[in-house]
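Below you'll find the structures, each written out as structure tokens.
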Structure P
Amino acid sequence: MIQPQVKPMSFEEFLEWYPEEGKRYELHKGIVFEILPTGARELVSGFLAEALTLEIRRLQLPYTIPRACLLKPHLPDSGYQPDVVVLDREAISPEPLWAKASVIQSGKTVPLVIEVVSQNWQDDYARKLVEYEAMEIAEYWIVDFRALGAVRYIGKPKQPTITVCQLVEGEYQWQRFVAGQVLESKVFPELQLTADATFQAAMGSG
């Protein structure tokens, strides 16, 4: 958390407060948290954004990956900044806060969202999963390259894992991918992306 707060912020107050310098923040039930990047996490996020951008261009899809984007879930007084978010350009225009503050409120605008797991892994596996599901975001990837998540999420023995959650009849169905496997995505069905390459990106290669 960046500083003690006298009182919780509303989402509207958070937007008004949000500084213009390069740092990233999220709002969790009225409390502001600074997203502290690590080198490895940024490398993985960048690698995935590049891989998806190449696929978007190859297939000439109407998608874009913004540099910064705030998702407004149904949970009151909250706003999340995913590590990677794919937006449908054709669905952005109805978004009332996009032009002013790069805020997305409808899951129909977001084909895919990715969170790269950090020390607060509970948010990615629990809170954000529930909220992205409620927003009806079609696909959610949880990239746990350091195997930080609990055994109930990534299995035993714990190992680096990418969990792909796909929306089926309003609920996420999970599939886990580990070293030696190719990811399966309904949003990018022709994507040839291995779990190994993603994990290796954390070391500056792959």
Structure Q
Amino acid sequence: MPIVTGYAQCIEGLMSEFDRGYSEVTFSRLAALSGASEAIIHKEFHLSSADPALVGADAVRKLGRTNYDVADQLSNLGMEAIHPKAAKTLRRAAVPLRVTNAFEPQDPGTLIDDQPAETPGVEIVTGLDLYALEVFEQDMVGVKGYDAAILDVLTRHKVRIVSKVSNANTITHYVDSSLKVLRRVEKDMSERCPSAEIRPEPLPWLRSSAGT
């Protein structure tokens, strides 16, 4: 059985490109290249329906089975079962992923594959402390360019967007950022759209349920 280090040399630099997820990227690439029937990753916990530290161990259950769509939703909220680029590699190679608890070696853990659930339903609940960045402009309706301008400013300030909603005259982005950075975003947006009302508001908790 070959034993391979998680760190490997590449032009982009694994640490700068993937941060702490570099070993999972190496792992997924090896699984894809070898045509593995299954990739297994060991964690110190089960992939559960909620965070036991927040809701209590008695209130959660092990997922047991889910798919890569749910894994992507979890990554978007910062709760990675595996690095999203590693999951993408496994998914394209049709290699299922099994997440097991290292402290319970006899437990099969949770299998993640590309199969839809037999019945739709909520599988996991998680959340983030976020800000709602609301841009209101009475004359926005029917005018193009506001959305692109907001995205350009958010991208320039490296603000991570979790979700977005919009209507005729308001665009709200739910972002994972600090108030200090959002004040800079607000200043830039005010220069681009001087007649718009821009409000960054903290949200105590954004809850999201991932289902299949």
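Taking relative contact order in percent (Cα under 8 Å, 6 or more apart) as the measure, the highest value among P, Q is held by Q. Once Kirkwood radius over Cα pairs in Å is calculated for every structure in P, Q, which label goes with the largest value? When Kirkwood radius over Cα pairs in Å is calculated for P, Q, structure Q comes out on top. Taking helix-only ellipticity at 222 nm (-39500 (n - 2.57) for each DSSP H run of 4 or more, over all residues; to 500) from the coordinates of each of P, Q, which one would give -9000? This value belongs to structure Q.
Of structures P, Q, the largest value of distance in nm of label points 7 Å out along Cα→Cβ at positions 96 and 144 belongs to Q.
Consider the structures P, Q: one of them gives 0.05 for FRET efficiency 1/(1 + (r/R0)^6) of positions 64 and 192 (r between Cβ atoms, R0 = 30 Å, to 0.05) as calculated from the coordinates. Say which. Only one of P, Q returns 0.05 for FRET efficiency 1/(1 + (r/R0)^6) of positions 64 and 192 (r between Cβ atoms, R0 = 30 Å, to 0.05), namely Q.
Read-outs: derived from the displayed coordinates by stated rules, not from any lab. This one's a predicted model, so the numbers in the text were calculated from it and none came from an experiment. Cβ atoms are built from the backbone, for glycine too; each structure is taken alone.
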